[in-house]
Structure P
Amino acid sequence: MKRICLLFIVCCLIISCSSLPKVYQLGRSATPELYQKCSSPFPNGKWQFLHSIEATMPGGKKGFIMGLTVISATDKSVRCVIMSIEGFVLFDAQYDHRLIIKRRVAPFDSEDFAKGLMKDIRLIFFKPPGPLIESGVLKNGSFICRHQSHDDRIVDIIVHSDHCWEIRQYTHDFRLFRTVKGYVAKNAGPTGQPGIPDRIELTSHGSSGYTLVMNLVEAIPLTQ
């Protein structure tokens, strides 16, 4: 009997830790503003971004690199170049319906790293591909749009009152998998574009998790 009770308590804890934030519905009149808010984290058109990146790996080891990223919202293509602080190219790849690796130097030489990196970039810069299943506000008043992908993962786009935002990606059983936070300065930062964040923090959760803190150096809009 004691074993059954203990199992029941454990199951309840798992369920409570694997729940999504409650979404409170808004009236129809607020819908256009809500959708506009949820689109604000994602740049339109084609852009080239240069970030200085502080990477914290499993075990707490830190490293500093530069990241050059070219993205196109139109065709969802990505070009990513990782460089040392001195400008030496450590990794160069692009994704346009398929992954092409042009250069890779250890410790950035595995294909799993390349695939994971492209997924992270697409999570940061592109609107979720799955349908919108819920929208409204959170208990604290922040706007939220909830999408579900083809593999049953949930992606929450959350925009706060100060225009900073979060993207939360959950597994199919509602466990937090990735968190992206964008911090937008009041003066619009070095880009002059109000929606381009000066700092982005990506966290991969779990035992082998990592954190990337990306500080914007330059953002250039490109012609298609």
Structure Q
Amino acid sequence: MRQGLPSRWGVSTFGSAGHLTSVALEFHIYFFVGAIFFLLKGRNVLICAVVAILFSKFPLGYVSGIPDSDRALFVMWLAGFAAYYVVKSIRLDEKQTLPAAVAFIGMTWYWASRRTPNDYDLSNYSALTLAFLALVIFTQGVRVLPERVTRAISFAARYSFSLFLVHFTIVKIVLLIPVSPLARIAVAILVANLLAVAFWYFFERHYQEVAAAIKRIVFRRTVTADAAT
């Protein structure tokens, strides 16, 4: 979790784990933004303030004094978080989905016609974020895929993070196999996905159970405290 940390406590990337720098950044962002979120909601101010300070170095370092590409990625993360927080409470009926679809098409056209060649230019992100926001709102009000397809997509989504964690190492190993480039690609895709599914099944999916257990403990204490008052 210290890969790329902008201080003397940071370490450089190593081996085939170079892509995990983004995981380290996200780890610090989750704690920093989460602490700020609950701090603004008045939840345990002292603890939230301490957590926010402890995890502020990495996220704030990505906002100032860094390349535009890194700053833009953090801004996009914040925009996605904000969009989710807004959209999760919106439910549209069928008649209301049409304006959202029109908004998505309009903002996508505006973004495509006005965007600058630099993908990390922050001026490109406002229209792109609004287009994505309209897309999510629109798709929540329609059901066009069969249930079997949605189950397959959901399954792939569940192990996608595990795939991100293991794929680069697998690719590095597969590149050493003396076969044709096409065979290497096929083997890399197959092996990486199979190992990602196994990694998810035996390890990652249990984090959800741990999180659920923590929520039960916290909510039980909250309910008990409310009942006592």
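Please treat every number below as a calculation from the coordinates, not as lab data. Worth saying up front: this structure is predicted, and the values here are computed from it rather than measured. Cβ atoms are built from the backbone, for glycine too; each structure is taken alone.
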Could you tell me which structure in P, Q was used to calculate mean count of other Cβ atoms within 10 Å over residues 131-138 as 20.1? Q
From P, Q, which structure was percent of Cα pairs over 26 Å apart = 41 calculated on? P
When relative contact order in percent (Cα under 8 Å, 6 or more apart) is calculated for each of the structures P, Q, which structure yields the highest value? P
Could you tell me which structure in P, Q was used to calculate helix-only ellipticity at 222 nm (-39500 (n - 2.57) for each DSSP H run of 4 or more, over all residues; to 500) as -5500? P
